[in-house]
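Every number here is computed from the coordinates shown, using simple stated rules; none is lab data. Bear in mind that the values here come from a model prediction, so they are computed numbers and not experimental data. Cβ atoms are built from the backbone, for glycine too; each structure is taken alone.
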Structure P
Amino acid sequence: MRRIARRARAEWGPLYEAVRDPLAERRWRAVPMTLGAVCLTAVTQIVQNRSWGCQPVQDLGAVRAEDPLWLALLRTPLSLFVPAPDLPVWGALAQILLVFGIAELCLGWWRTLVIAYAATLAGTLYARVGIALGWLPAADGLVVDTGPSAAVVGLAVFLCRRYHAYATAAAVIVAIVVEVLLKNNLAGKEHLAAIAAVLALCAVAGRVRVVGGQAHPHPRPLRRR
């Protein structure tokens, strides 16, 4: 048991310390963006399940690879908060509350949104490029790409990499690879593209810290005033 506890502290201790202080100090006020994202996702779910609301939500937040690129880029930010209509919405809400919340506590709201957007955009662009190069069937161009899953996966890997939870990051990546092998669906491949984009961001961020002389063995938790 002690060995397991030591491993758990080594794996999640730095991340726990980064989350603990701002959450204890400000509680729910420490994650306003996350709470807003949860509310926005809940509202879009309610609206898209109304006869009058489905089409407007699709027009504003549904991304397909067959769409013009400029239109996909305009729709991508809102697509993070449009849950898939055929899946339970509580899953999307729980993912946003947990992963976005931890990321906001550790990184701040704007960094969280940038990483989430980059991960989602990487998945969307992968589908477009994959179809153009013949890696994916043309029918995938009609698949609606919505929901926070790519952003959640990307944020989870980024946080694990930043706070040295390497085993957890590996588990997330292996789980996505297994999903692709078993289901061979577009969503899983987009998740892998999101992970690749986030790992590239981690490499760039690490390089910037080293060049700037700011590398630390354990990133310091951000304190909020």
Structure Q
Amino acid sequence: MTATRQDTDALRALRGLEDSRSSVRLRAALAVGTAPDPCFVDKLLERCAIEPEFFVRDMLTWALVRHPVSLTLPGLLREVRSERAQARSQALHTLSKIGDQQAWAVITRAVLSDADDEVARSAWRAAVVLVPEGGESALATVLATQLGRGEQETQLSLSQALVALGEVIVPALHAATTASDPRRRAHALATQRLLRDPDAGFESAIEEAKRVVALAGAPTTEDRELC
């Protein structure tokens, strides 16, 4: 293929990434990942921050992973600090797919507790992949501060991240089971169950944990008599 033909194809792919039709954007992202070129990296990062369709975003991530880490890592690290939540979330997701531990430096406590649930979930998954050997216990302690947060989907993501760290999470979970917040206690108990039985469904685990917490907080017969 001549240089002119390559340039034409690259321009067509770049234009395709901005097409109003999601099917065209998907094909363009596939083409970009199939024939990686440094000229694509900035546009891929730009599209990740604003692309509305999940399947297209996933293909954009795949295309970025196909490029050399030396080209993609600086931009991804920059995007983690973006003011746009989707840019942060997608960058963290892509870093988890690349798996280069140079990215660990951006997995800060602030990132792990991002106010946006989607960003936080991406950060939790990335942290489990990127954590250096020996740092699992400290990571578990930080992740445990998020127990009880959000709706069931968010709580499931956190439990999965914690369980992926293994037995090092036991002390942090045990401490959380005595927290004053009943949601936090229930989430810790449900995660303990998943650690013991990875095949247990999270929905049943969290519902059982809520019942345990509710019963533990209910007044006893003696308490009612004293009243």
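Brief remarks follow.
- Of the structures P, Q, the one that 1, 7, 14, 14, 15, 12, 11, 8, 6, 4, 3, 2, 1, 1, 0, 0, 0, 0, 0 was derived from, the read-out being P(r) over Cα pairs in 5 Å bins from 0, in percent: Q
- Among P, Q, which structure scores highest (criterion: relative contact order in percent (Cα under 8 Å, 6 or more apart)): P
- Of the structures P, Q, the one that 3.1 was derived from, the read-out being distance in nm of label points 7 Å out along Cα→Cβ at positions 36 and 172: Q
- Here mean projected area of the Cα convex hull in nm², for residues 116-187 alone was derived from just one of the structures P, Q, and that gives 5.0; the source is P.
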